[in-house]
Structure I
Amino acid sequence: MVRSKSVKDYRTLRFESYEDVRRELDSLEAANRAGSIRASGNWTPGQVYSHLAAFMDFPYDGYPPVLKRPSMPLRLLLRAMKHRFLNQGLPRGVFISGVPGGTVGADDVSFDDGIARLRRSMDRAEKSAPSIPNLVFGPMTSEEWNALQRRHCELHLGYLHPR
């Protein structure tokens, strides 16, 4: 298992819109067709896409029971860092305490199934704001929620290399 925080060839990405994410997905899709895509983390591209889609979908469809609200002290600490996370990005190598494997949603799916799921989730996110509050940050504006999703995409897509 690779220590994702220590990956040397991690790509730092910045997405100002879902259209930026789509362009990156197009590039990764072309690389996959050409046989030149490479992953420098622990997950396949399909797992990355599935994980990102799952976290986009949870605030619409409900969070899985294994994901629980963090303790109040941890929520307060993370909420104090919310502005930084939304504007500067999410830290690498974070595991969700008490969750087997440290996270959820990284289903072992094909490249094509994972990317299609992520595209559908982004389409839904652009059309309507979610109704279920974030487990850490509580209620978020649509702008904040979409920024969080883009930062999450930056984090995980940075481990995928199109060439």
Structure II
Amino acid sequence: MKKTTIYLAGPLFGVADRHHNLLLARELERLGYAVILPQKEALKFFKDGKFDLVAVCESCLSDATKNDVVVANIDGSSADDGTSIEVGMAIFSKRNRYGSFLGQPLVICVRTDFRTASDREVGINAMFRLSDKIIEKPAYANSFEEVEKFYKELVQEIHEYILLRLGKI
């Protein structure tokens, strides 16, 4: 049976972003998903000390539109520019030429930023409302143990939604 493939969209330029992506990918892989992690995929396009940025962008957009699920990190005062484009392209790719939705890729946006925990509207661009699901799970973890627990719970919520939407439960 083919594994469900998840494209993990999100910022990847700072160590905190990369660490978040690695923890999320690890927990998704533990549940049996194949995870495409752009920070690893981009290395294919690194040569002679430089990235072929056009190839990186083309690869990211292809992966965001041609896999089963996109899980996007939309943390921050505004979501990462590249992530926003990937989410938009994934949502757009779900439409057929008549404008109706086809259903894949499933687009799940994740927000762990506690600054907007009390007011769910602040910080989330209205365009993200076109995604299939927005999971808002503020992260208040203050120890490595709490971080591990947080990621397990977050991924369980993602997993349950994927199973529900893909008709596997």
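A few points about this structure:
- Looking across I, II, the calculation of helix-only ellipticity at 222 nm (-39500 (n - 2.57) for each DSSP H run of 4 or more, over all residues; to 500) that yields -16500 traces back to I.
- Distance in nm of label points 7 Å out along Cα→Cβ at positions 78 and 126 derived as 2.8 - corresponding label from I, II: I
- Once relative contact order in percent (Cα under 8 Å, 6 or more apart) is evaluated on every structure in I, II, the highest one turns out to be I.
- Structures I, II were compared on mean count of other Cβ atoms within 10 Å over residues 30-37, and the highest value belongs to II.
- Taking mean count of other Cβ atoms within 10 Å over residues 70-77 as the criterion, the largest value within structures I, II is that of II.
- Parent structure of the calculated result 3.4, given that distance in nm of label points 7 Å out along Cα→Cβ at positions 110 and 134 is the read-out and I, II the choices: I
Read-outs throughout are calculated quantities, based only on the coordinates presented, and are distinct from any laboratory measurement. Please read all numbers here as calculations on a predicted model, not as lab measurements. Cβ atoms are built from the backbone, for glycine too; each structure is taken alone.
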